[in-house]
Structure I
């Protein structure tokens, strides 16, 4: 069923829908906040890993 689940044209459609829903002004802000959240999550996971090792 999902043999070719993610093709390039699927990504184009998803980006077009996101652009229509959120507008071109909010997309960079959303991407920036998503990157900031990912950075925080990564640093917290690293801190937990180093905390567990003796």
Structure II
């Protein structure tokens, strides 16, 4: 599972880099999805230790 998570994380960051570099969108237009991904990463990192304790 850790390998799958790492692969997904790398895929998402690559997609975000492509969006930033190869898009005619302004940063305001793509900031919400990117900030959402950052929040999900934060939430996941907070969830994993608690889940392991349970």
Structure III
């Protein structure tokens, strides 16, 4: 994996996730950038829910 340049955002990692049909349709209906919106929503959820080790 490549290292990000100093001062740049971390690299994105491709993955596969399964959504219910209606959820995916609603996300895509928001238009271009829907994947970025999902990433932002997940980041907001993860902050107050740290992973258990």
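Read-outs: derived from the displayed coordinates by stated rules, not from any lab. Being a predicted model, the structure only gives us computed values, none of them experimental. Cβ atoms are built from the backbone, for glycine too; each structure is taken alone.
Annotations for the structure displayed:
- Ranked by Kirkwood radius over Cα pairs in Å, structures I, II, III are topped by I, which has the highest value.
- If distance in nm of label points 7 Å out along Cα→Cβ at positions 12 and 44 is computed and equals 1.9, the structure in I, II, III: III
- Among I, II, III, structure where helix-only ellipticity at 222 nm (-39500 (n - 2.57) for each DSSP H run of 4 or more, over all residues; to 500) as derived comes to -12000: III
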